[in-house]
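So, here's a batch of structures to check.
Laboratory data are not the source of any read-out in this text; all were calculated from the coordinates shown. On a predicted model such as this, the values are computed, not experimentally measured, just so you know. Cβ atoms are built from the backbone, for glycine too; each structure is taken alone.
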Structure 1
Amino acid sequence: MSQPSRALYIFLKKTKIPFETNLVNLAKGAHRTEEYAAINPFQQVPAIDDNGFKLSESVAILRYLCREHNIDDHWYPKDSKAQARVDQYLEWQHVNTRISCAMYFQHKFLIPKMFGTEVNEKKVADFQSRMEDALENFETIWLKDQLFLAGNKASIADILAACELEQPSMAGYDVCEGRPLVTAWLQRVREAFHPYYDEGHAIYRL
C-alpha cells in the first residue's frame, strides 16, 4: 500500500468517516485502466469518489474530508493561524520527506526487487542524503518546541509524515537511530492513531 494511501486509510478509520475500500493492484496495472482513469486521470493512488465527486492527491483529499465531516478540529483546525501551521508542513513535505523517502525506498529496494537489477548506489546515496537532511529538520525545526508537527495535538500533517518515514525501514534504514525527537514523535503518532496505525502498516510488515 502506498504511503499516502496508508495515511488516508488510517485517518478514515480513526475519525470514523464512512468509506468503502477499493484495492487497486498497481503491480497488475489496475491504475492504468479506463475505469480507474475516470476516477483519477493521473492514474495514481489514492483517489476518492464521494457520491460522484472525484478527487485525487492525498493532501487535497484529507483537507476536503476535514472540511466535509464533523470531526475533531485538531486534525485540520478551522482557525486560520492554526490551519496555516498544518499547511506549512503539507507544502514543505512534497519536495522533502515525500520525495526523499519514496525515492530512497524505490532505488534501494523496490526497483531491484521488481526488475532484478543492481542497486544504483549513486541514486541511493543521493536520496539518502536528502532524506537525512529532512530528518535533521525534524529534529532541529519541526519538533524542536512542540509534540507534533503543527502544535501539541496530532493533525493530518503527522499521519502523512509518519507514513513516509516508515517506508525506508523496508529497505533497512532506521529513521529513528540517533534521532530522539523523531523517535518520541513517531511513538506519539502511533498512540494518537491507535489501533489503526499498526493495522495500516501491517501489510508491509508481513
Structure 2
Amino acid sequence: MDIKALNKINNLVEKYNAQLLPVIKDRKFEDIKKIYDLGFKEFGENRLEQLIENKDKFQDASFHFIAPLQSRKITEIMNNCISIHTLSRKKEVEIINKHYSNQKVFVQINIDNDPNKKGIDPEEVDSFFNIFEDFNYFPVGIMCIPSLENDPKNSFSYMQKINEKLKSNYKNYFGELSMGMSDDYEIALDYGATIVRIGSKIFS
C-alpha cells in the first residue's frame, strides 16, 4: 500500500476535476481500510461476492461494478451498487430497466475492436443508444479498456470524439468518460476522462 503514490495520483486527478476510483479486487481488508480512512468512500469491484462482503464491512461506502455483466447477477448488482460501468447488450439494458433506481450506468465500448474484450463496436454506438428511448433510464457515459497492442492515445482520442458526438445527439446524456487505469490514467485524463479506475498503482 503506497500512500504517497495514492496522494500523488489523486492530486493529479483532482486537477482535471475527475474522480479517482480505487479498484479493490482481491485486496486485503487492511489495505482497503487505509484508503477508506483517508476519505475515499467509492470503490470499484470486479466480483459481486467480494463487493457484498466489503459493503458489509464499510457500510457508508459505495461501490461501482466494473467487470463484465452476467445476466443472472444483474439484479443483485443493482441492489448493491451505485454505478455499473460495463453495459454492452440489449438484454442487460432490459434487465437493468426493471430494477433501476438512479444508478449511474456506463456503456462499455470495445474501442479497439479487440476480440478478447467486451463492449459494443464503436460503429454501433448510435444504434445502441437509440435503444434507451424505450426505457426508464439513460446512460451517463461510456467506458473502455484499450487493447494492450494499441497506443492508448489513439483509443482515448477516439473515445473523446464518440463522447462529444453523443453529447450533441442526446440532451439527457451527461458525457462522463470512465477510462484510464494504472498504466495509462495520465493519458486518459488528457483526453477527458472523468473517472479513472486504478488498482495496482496504489496498492503495490
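Data table
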| item | result |
| --- | --- |
| If mean count of other Cβ atoms within 10 Å over residues 118-125 is computed and equals 15.8, the structure in 1, 2 | 2 |
| If mean count of other Cβ atoms within 10 Å over residues 54-61 is computed and equals 17.2, the structure in 1, 2 | 1 |
| Comparison of 1, 2 - label where FRET efficiency 1/(1 + (r/R0)^6) of positions 126 and 158 (r between Cβ atoms, R0 = 25 Å, to 0.05) is highest | 2 |
| Answer label among 1, 2 for the case where Cα extents along the principal axes in Å, calculated from the coordinates, equals 44, 36, 31 | 2 |
| Comparison of 1, 2 - label where relative contact order in percent (Cα under 8 Å, 6 or more apart) is highest | 1 |
| Given 15.4 for mean count of other Cβ atoms within 10 Å over residues 30-37, calculated: source structure among 1, 2 | 2 |
| Structure responsible for -11500, with helix-only ellipticity at 222 nm (-39500 (n - 2.57) for each DSSP H run of 4 or more, over all residues; to 500) calculated and labels 1, 2 on offer | 2 |
